[in-house]
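Enquirer: Presented below are the structures under discussion, each in the form of structure tokens.
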Structure 1
Amino acid sequence: MTTRRRHIAHLHLHALPYEGGYADAIDLLTGITPHVQAVSPDAVQLDLTSALRYFDLTPYDVVQLAKLRLLALYGIESSAGLAGNRMLATMAADASAPGHTTWVPAEEAATWLRPRPVTALPGIGRATAATLGRYGLHTIGQLADVPPATLQRILGVGQARLLTERARGHDPRPVVPLEPAAHLMADLVLDQDCLDPVRHHRAVLGLADRIGQRLRGESQVTGRLTLTVRYADRSSTTRTCTLAEPTDHSPALVKAALGLLTALGLQRARVRAFVIRADDLLPADRAHRQLSLDPGDYRARAAEAAADRARRRFGPEAVHPAALAGERLGPRR
């Protein structure tokens, strides 16, 4: 049995533009992967392993997607490191210039580490670095070449074992996910400012359908939807509605979301992004649904369940609403 290779990203968030920006960034990133760990006060780590199939992108491209959304939706600039474990991802992020991403593939990790100073390793402070320096150990490569028994005599057993593993690029620590979110979000950053009401309609329809897919996938229902529209000048408007009953049914969510869009009266606004947020989440088995005598409702739910099975088997693009046929507004979230 083969072990799936991990892909960990570490993002440094630079100059958060407003109070609450860190929380908004974490909310956004949990829409890309549920495996998000806050590293206060201005960094976040993500385990992207399970997200790659969903997005059908390379690990590097998923990181770029996350950075683009942070910038477009909240004006948050970031730099990132991408590697096979938390330690390497953090070091790669520290080595990245603002706005850039450093990717250290697993097969290149040892080579990438060797010339770096020992102070770049987590756990090596000034005192330890000075001790190692007296023995001519200034780089991580030199430290990795020292026999473990020799390093134990210099530093003691516990610290020597830890630094030996780290110098060889090993770090077994998992990304510890946050508590389950009290809401779900889906967003779409358009390729360019959009004036077309038809595309506005399709964008919101697609996001509402995506929220429905995620709710059903996580066996949850929502009782409230919020639509936020962000414009070319970075201003935004928001509308919220409470649903008649908690639901995970995409047609009901689409109807509510399009109602919010109509209420905004955008006409020919220059739109840059849309965000739909589902609040008041409940486990689906605890929600009550009004029974319908309409056979069309039963058929619609049966078709929805069949579409969900097809997506799980063949990928997220296998089935989509007919109104979105031939339309690809942007990367999925």
Structure 2
Amino acid sequence: MILVIGATGFLGSHVVRQVAASGETVRVLTRTTSDLRPIADVPVDHVVGELTDTELVRRAMAGCSAVVYCAVDTRAWLLDPAPLYATNVDALRAVLEVAADAGLEKFVYTSSMATIGRPAVGPATEDDPFDWADTATEYVLSRVAAEDMVLSRARAGAVPAVAMCVSNTYGSGDWAPTPHGAFVAGAALGRLRFTVRGFASEAVAVDDAAAALVSAIERGRPGERYIVSERFIDLAEVIDLAARTGGHRPPRPALPRPALYGLGAAGSALARLRRRPQKLTVSTVRLMHHMSPMSHAKAEHELDWHPRPVTDAVVDAARFWIDRVAARGSSRQPTAD
């Protein structure tokens, strides 16, 4: 039996589906407030509660050979970072304490590409330590602290854990949507009024990312981290492809990086003035382009992982939103007598 924590999230739901499709029994641990739509049609053993409830987590982990941990708070725009650390570090610590006594064969932790360093030459690899704390957001710092905790426990022999450094994921089922998925939704539906220039980042199909996590259950080496990404892609290309998939002309005008930083500065100022979070801030704009190109060779060789072009996943994501809106519209149509 495999326990998936964070099972209703974009990536976690794909992990659930792939594990279930393999014939393995899946147990999921979700909160009472979790949106169950992403896994509503998948047979699972369901446990409901909080990650900080040690006894509940112990019961959820009982009888499981592996845990895939996908729970994360991605709200990089929060004014108060306390919730980020509460979820991304403190809750994880509580789960790791249970995992240390659970007799697991593997603990697969979903980390972030943001924990990878930025080399001066060539693509980044897993050997590049995080080196940009001076410009990182509290969200990024919480992910770095979490990954360090996981790997230190793995290298001490306490938990057989691996860290999967996942890049921006695209594909069907991005219900929320993710911040980068929002650009796809807007472009596919013809609602995005601008595109951008100068914003590129690593990206991967969400089902391929899930496949990497599932492969790591068997093949991942404890104490190691793996970059899970297919390519470095410009956001303008993503927007263009999503718009064309939806039958729309790519949006214009194209905002250059300084213009978007200007909007981010306005958002930051508004957040301070109103004391309410704004999604577009200087920090969130920086996250859109700050990481270096990366190599996924280690995952390819050690996990036997071979991702498809992420552009295919962008098309899937666009079609997901087109079909979702179409279904919503058809459900409102009167039925014939």
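Enquirer: Out of 1, 2, which structure matches 19.5 when mean count of other Cβ atoms within 10 Å over residues 211-218 is calculated?
Expert: 1
Enquirer: Follow-up. Out of 1, 2, which one gives -1.33 for log10 I(q)/I(0) by the Debye sum over Cα atoms at q = 0.30 Å⁻¹, for residues 187-242 alone as computed from the coordinates?
Expert: 1
Enquirer: If P(r) over Cα pairs in 10 Å bins from 0, in percent is computed to be 5, 22, 28, 21, 12, 8, 4, 1, 0, which of 1, 2 is the source?
Expert: The value was obtained from structure 1.
We did not get these values from a lab; they are worked out from the coordinates using the rules stated. Remember, predicted model here, so these are calculated numbers, not experimental data. Cβ atoms are built from the backbone, for glycine too; each structure is taken alone.
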